[in-house]
Structure I
Amino acid sequence: MQTFKSDDDFYHDMMDKRDRSRLFRDRLARAMQAADMSKSALARAAGVDRSTVSLVFSTDDGRLPNAQFAAECAAALGVSCDWLLGLTDRHERSADMLEAAIRLQEAARAPSDASIFRWHEEARGYKIRHVPATLPDMLKLESVLRFEYGDFVGRTTDQAIADMRDRLAYLRAPDTDYEIAVPLDTLEAFAAGEGYWRGLPASERRAQLERLARLTEELYPSLRLYLFDRKKVFSAPLTVFGPLQATVYVGRFYMIFRERRQVLELTRHFDGLVREADFEAKHTPRFIEGLIGD
């Protein structure tokens with residue numbers, strides 16, 4: 001993997017021509033070293049004479065290379081032309097940066113997803129922020145898992161149950177800091193057996209609500225469940241794994257964000273849901289118990 005140091009001594013919004021020329025020469029040399037490419041090889045790849053490459057390293061008159069030469073060198077070395085010219089401190093090419101920052105990964109329909117488990121393990125010790133598609137899978141009863149995931153879970157019941165238990169064990173770990181935000185009307189619809197949960201027996205809905213109230217009280221404050229009003233704020237299903245990455249679930253796949261600014265913006269989005277919550281997480285168990293009474 002290519003590694004490059006920061007150029008704080010050179011990289012400024014305004015840089016004189018001589019400094020930019022030196023920066024180009026320095027970065028070109030480091031990129032050649034990282035790529036194990038000689039001056040002759042670079043000259044062939046860039047379609048110029050070797051003397052043209054040598055001239056870059058032998059003069060300090062402040063002259064900058066023409067755009068064609070800079071672009072060909074960047075392409076040959078697998079770096080950004082803007083980086084060579086001191087216009088950015090990121091050496092990756094634009095397409096590479098985009099691919100690294102955002103990628104798609106196929107999403108399993110069942111909660112037993114090896115990728116989700118791996119992401120949780122990688123983020124152990126960090127705060128995890130989660131907006132589920134329905135109710136949090138890790139807090140569901142087996143009967144609710146069967147109802148929601150249908151035949152898919154029916155073919156992998158043992159795996160789904162084991163996964164649910166593993167997630168509960170994760171929540172009970174001493175270093176867990178887990179926040180979940182759920183639309184208030186999602187819980188109300190579940191309690192009433194409306195919409196998505198039409199057909200789920202009342203006895204199973206009641207048992208699920210009792211379990212949810214018990215676990216949110218038992219696991220607090222390591223687990224904090226917030227309820228927000230979807231009329232005020234909205235969120236797609238997502239999970240923020242500390243500062244490492246964030247995933248947005250769109251049904252058939254996850255959109256995975258790893259670029260720091262993107263993760264930060266999704267973190268701020270989630271924290272906005274928490275600020276808009278109707279009450280503190282410590283009061284959520286009482287609200288759920290009220291739904292059971294209804």
Structure II
Amino acid sequence: MPELPEVETVRRGLAPVLEGRILVRVEQRRANLRLPFPNDFATRLRGRQVAEVGRRAKYLLFRLDSGEVLIAHLGMSGSFRIFHRDPPAPGPHDHVVIETDKKVTLHFHDPRRFGLMTLTRADDLETHSMLAGLGPEPLEKGFDEAFLAERLRGRRSPIKTALMDQKIIAGLGNIYASEILFRAGISPRRKADSIRGVRARRLVWAVRDVLGEAIIAGGSSLRDHRAPGGELGYFQHRFAVYGRPGEPCPDCDCDPARTGGIRRMVQSGRSTFYCARRQR
């Protein structure tokens with residue numbers, strides 16, 4: 001599932017073609033994705049100006065001049081595709097088609113239909129059921145070691161599991177949690193409430209560093225992720241541990257034939273990749 005870097009990449013691709021533009025045509029091509037579309041979905045979007053394209057955790061937020069906000073989630077396979085002229089006819093997996101007053105056409109493409117789109121009033125956004133329980137954004141000002149240590153205080157779950165808890169930190173998932181913990185030199189088994197002081201400082205640095213690099217790289221394209229212009233992300237070529245069991249980790253001076261190299265284990269039903277030598 002797309003994580004914060006992938007969703008932020010999509011936001012940055014959509015903002016230049018949508019902000020300030022009027023949606024002159026909106027076509028809803030099926031009744032539902034993961035959830036049913038709201039009543040009069042296309043009608044409520046048609047003729048509206050997009051004031052801002054934002055993001056909260058893994059959700060895209062399109063603020064409209066009507067006072068409503070379109071909330072979109074990419075799910076497992078969702079993507080927006082931008083066509084500046086002569087758009088192709090929508091395919092069977094293009095479930096929403098949007099055209100702006102600048103003749104730019106967007107297709108929301110979602111083969112597995114795990115994505116969603118819904119509408120809410122801007123005044124109700126913070127209390128919306130999808131957003132109300134989300135934790136802080138890890139790239140925002142104020143996310144420092146003291147703040148993180150307080151978020152983790154009293155939590156006995158492994159730190160890898162805690163990093164993926166959207167109520168603790170918003171936007172992180174399985175891939176970046178493994179990469180962040182490797183970068184910080186912290187074992188994924190370590191109890192979350194033991195992360196304080198120097199460890200918390202290293203973890204905050206790793207969160208910001210890994211996410212920042214991944215956004216610049218356009219995210220990670222393992223299966224379905226594409227930027228709205230069709231470009232692939234390339235951060236997957238920089239993975240230190242994720243998906244690399246048995247291989248040496250970067251700058252490792254141990255012998256994988258003797259130590260087993262990068263290890264894989266399952267935590268909360270998800271694969272965790274780590275270096276037992278370097279992560280404590």
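Throughout, read-outs are computed from the coordinates displayed, never taken from laboratory work. Computed from a prediction, not measured in an experiment: that's the story for all the values here. Cβ atoms are built from the backbone, for glycine too; each structure is taken alone.
Per-structure values
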| read-out | value |
| --- | --- |
| Source structure (of I, II) for FRET efficiency 1/(1 + (r/R0)^6) of positions 56 and 248 (r between Cβ atoms, R0 = 35 Å, to 0.05), computed value 0.40 | II |
| With helix-only ellipticity at 222 nm (-39500 (n - 2.57) for each DSSP H run of 4 or more, over all residues; to 500) derived as -7000, matching label from I, II | II |
| Per Rg/Rh (Cα atoms, Kirkwood Rh), the highest-valued of structures I, II | I |
| Label whose coordinates, when distance in nm of label points 7 Å out along Cα→Cβ at positions 104 and 264 is calculated, return 2.8 (choices I, II) | I |
| Source structure (of I, II) for Rg and Dmax of the Cα atoms in Å, for residues 192-239 alone, computed value 14.3, 43 | II |
| Answer label among I, II for the case where semi-axes √(5λ) of the Cα gyration tensor in Å, for residues 48-87 alone, calculated from the coordinates, equals 19, 17, 7 | II |
